[in-house]
Structure I
Amino acid sequence: MNLDIKHGEIPSTIILPTSKSYANRALILAALKNGTMKIKNLPEALDVVFLIKALREIGLEIIEDGRDAIFKNSFPQCEIPSGKPSRVDVGEGGTTARFLACMLLKGSQPYTLILGSRLKDRPWAEFIQMARDLGAQCELKGNELFIQGPIKTQAKLEIDCARTTQFATGMYLAFSHDMKIVPANLETSLSYWEMTLEIIKHIQFQEEYSTPVDWSSASYSLAFAALNQKTFFPNLTKDRYQADSKFYDLLLKLGLLVQLEDGVIIQPQEVKTDVAMDVSDCLDLVPTLVYFLSHIDGKHTLSAVENLVHKESDRLHESLRILEAFDKKYQVENNQLIIFGSSKKFESAVSLVMPDDHRMVMSAALFMRHNSGGTVSPKEAVNKSYPEFFELFD
């Protein structure tokens with residue numbers, strides 16, 4: 001569906017959604033924990049909705065109370081014996097599918113995960129080979145991933161994280177008490193790995209867990225506010241375990257952010273400077289940075305952008321397409337995206353049909369709101385991570 005966007009402001013106070021990265025880790029841990037476990041303040045993101053639905057389909061009893069989920073049993077004890085594989089739709093979520101796939105290796109029943117059209121083409125070979133090496137059955141045909149465990153654990157399991165950390169994370173969530181999981185080539189995603197270690201440490205000895213605010217979602221309204229209007233963000237602080245909170249450091253360095261006891265205030269001012277960032281550990285932040293930096297006077301360099309092509313869409317290509325639509329100048333060379341920013345606003349409305357990628361739709365919407373409006377689709381794409389996003393534009 002198309003959405004018409006007009007030039008204008010956003011609310012002066014913004015309550016941000018909680019993190020699907022934390023939430024999906026917490027849900028897997030709750031599914032594996034003996035006894036009752038309550039995960040509080042879950043986001044309404046589609047990735048989280050799909051994971052809860054999938055966990056129910058494999059036999060877990062989950063009671064939802066508002067934005068809280070209470071687990072009454074655990075996996076694999078909850079498995080439902082059947083003569084044929086249980087078919088489980090996991091949508092397009094990388095953490096949803098990969099964390100669940102790793103967890104299913106603890107079970108003995110057959111499962112078929114139905115992958116979204118883009119997700120089936122993202123990296124899976126590492127998982128399939130690992131599962132087979134450990135004695136499980138695993139095969140990907142089209143968009144159907146067949147899995148049947150259990151695996152044979154070993155003293156030490158090394159997992160390559162060069163293309164994605166999610167298999168190493170999923171195996172650590174499921175098997176950290178059974179074998180030593182060693183992530184290799186982790187340099188670019190260390191913060192996500194540390195997030196996993198931290199949440200395991202917390203949930204191991206608690207019966208409740210509250211999901212933190214999501215920095216990936218926060219970046220969009222923070223970027224818009226930093227260029228346009230004074231805005232208050234309650235309960236927001238820097239989170240060392242969320243790589244996208246590097247945006248906090250950038251806004252602070254540019255003098256656009258003030259940290260208070262009860263949240264963050266964004267105070268815009270004229271900025272003319274060159275910005276250089278290595279984005280290898282915060283690729284989800286790139287669509288926001290493309291919007292933000294393209295409207296700041298200066299030459300801005302984003303390094304290590306090659307893995308953008310492995311996301312829900314080819315985000316490098318789609319970012320360039322947005323820049324061209326708004327007459328922004330750029331270069332791509334030596335694994336760098338160089339943006340020649342300008343505070344001058346584009347004076348015509350722009351219409352863009354984006355791929356079904358939440359981050360690209362939100363980035364395009366910011367460009368339109370900031371400049372002279374336009375039309376963006378598909379608006380439903382934002383449901384993957386930030387269903388409330390377009391409420392900012394009411």
Structure II
Amino acid sequence: MTTSLSLTLSQKVRSLKPSSTVAVSSRALELQRAGVDIISMAVGEPDFDTPPHVIMAAKAALDAGKTRYTAVNGIPELREAIAAKLQRENALTYPPDAVTVTSGGKQALFNALFALLDPGDEVLIPSPYWVSYPEMVSFAGGVPVAVSTTPESGYQLDVDVLRAAITPRTKIIMLNSPGNPTGAVFPESTLRAVAALAQEKDLLIITDEMYEHIVYDAEQTSIARFAPERTLTVNGASKAYAMTGWRIGYAAGPLPLIKAMNAIQGQSTSNANSIAQWAAVAAITDSSAFIERSRAAFRQRRDRIVAGLNGLGLETPTPQGAFYVLTDSTPIRADELEAARLILDEARVAVVPGTDFAAPGRVRLSYATSLEKIEEVLERLKMLLDSR
């Protein structure tokens with residue numbers, strides 16, 4: 001006679017919130033499988049193919065039999081390429097041993113937070129923020145603390161507001177510039193002030209610069225230039241090189257922290273995909289022409305969707321970077337969850353409610369899609385608004 005298993009999941013897992021981005025995308029896929037014509041503006045994924053020279057590098061690696069385990073922190077050739085890129089593009093000097101390669105930027109952030117946080121340590125996060133930041137902090141035992149920004153300022157960070165949020169338990173300031181979901185790019189003056197504040201209060205900085213090459217009306221600056229000894233810079237291949245599925249991220253920073261992150265990775269996933277690492281060497285070394293073409297396309301799309309949404313009466317600040325807009329959804333419904341549901345079910349457009357971004361009354365649209373689809377989305381939203 002057998003008895004059923006009494007399974008009690010850990011408190012950590014039970015407190016983990018599912019990603020609203022994934023939930024919306026899953027619902028949209030269900031409708032698409034049912035034959036409904038859905039246009040997804042939910043997922044932040046470039047619609048371009050991975051550059052041909054990157055694919056050729058992967059094929060060459062396969063042909064050369066480079067399919068075995070690598071060092072936990074990545075192949076030397078990739079870490080050297082990343083170190084050279086950081087010097088060339090960001091004016092940051094790191095030896096290859098101060099660079100670690102991960103399975104996407106998420107793993108770099110995850111490893112860093114687990115390496116740094118003790119229970120109750122606070123992490124300051126400008127909001128609206130990417131949905132995974134507070135969940136990662138909480139999962140690692142820390143306490144996420146939102147530092148509000150406003151659409152009127154273009155979601156720029158007020159350093160005085162940041163200072164006011166510091167308590168004796170504060171350990172980390174987490175930045176994302178260009179930002180998801182806001183598209184805000186923090187200017188050098190703000191970053192210098194944040195770096196000075198971190199020095200004054202003995203805080204660490206984690207900066208997520210995944211969208212650094214997708215900048216339009218601003219200049220991207222790495223905060224590690226101003227506080228290298230207390231800054232971890234996180235980046236990856238996903239957005240700039242259209243390599244989302246290849247899952248290559250990386251981080252560079254103080255060597256003791258990088259070693260701790262390597263130890264965590266050695267006991268969890270071990271190395272990132274070997275073939276993807278060789279592909280990333282080619283991407284990071286020589287993709288300037290691809291970056292320029294994709295940025296020009298994103299700029300054109302941004303200009304059209306911002307003008308179109310504002311023309312419909314859906315107030316939308318102009319983002320300086322990345323490929324998202326945060327749109328006022330209250331003309332559709334006061335509650336952003338209900339607004340997102342109506343947009344999906346009636347306009348057949350998948351958007352992400354601002355709830356988990358700490359952006360009430362707003363929805364996020366990704367314009368990493370064609371101009372033709374953007375025009376169709378604007379037409380569908382117009383029909384929805386006209387029917388209200």
Tell me which structure, out of I, II, gives 1.3 once distance in nm of label points 7 Å out along Cα→Cβ at positions 172 and 204 is calculated. I
Could you tell me which structure in I, II was used to calculate Cα extents along the principal axes in Å as 63, 42, 38? I
Among I, II, structure where FRET efficiency 1/(1 + (r/R0)^6) of positions 60 and 116 (r between Cβ atoms, R0 = 30 Å, to 0.05) as derived comes to 0.20: II
Structure (I, II) behind the derived value 3.2 of distance in nm of label points 7 Å out along Cα→Cβ at positions 132 and 164: II
If helix-only ellipticity at 222 nm (-39500 (n - 2.57) for each DSSP H run of 4 or more, over all residues; to 500) is calculated for I, II, the one returning -13000 is structure II
Computing mean count of other Cβ atoms within 10 Å over residues 260-267 gives 17.6 for which of I, II? II
Origin of the value 2.1, where distance in nm of label points 7 Å out along Cα→Cβ at positions 44 and 252 was derived from one of I, II: II
Supply the structure label, taken from I, II, corresponding to relative contact order in percent (Cα under 8 Å, 6 or more apart) with the calculated value 23. II
Given a computed value of 2.7 for distance in nm of label points 7 Å out along Cα→Cβ at positions 180 and 292, which structure among I, II does it belong to? II
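Any read-out appearing in this document is the output of simple, stated calculations on the displayed coordinates, not a laboratory observation. Given the structure is predicted, the values throughout are model-derived calculations rather than measurements. Cβ atoms are built from the backbone, for glycine too; each structure is taken alone.
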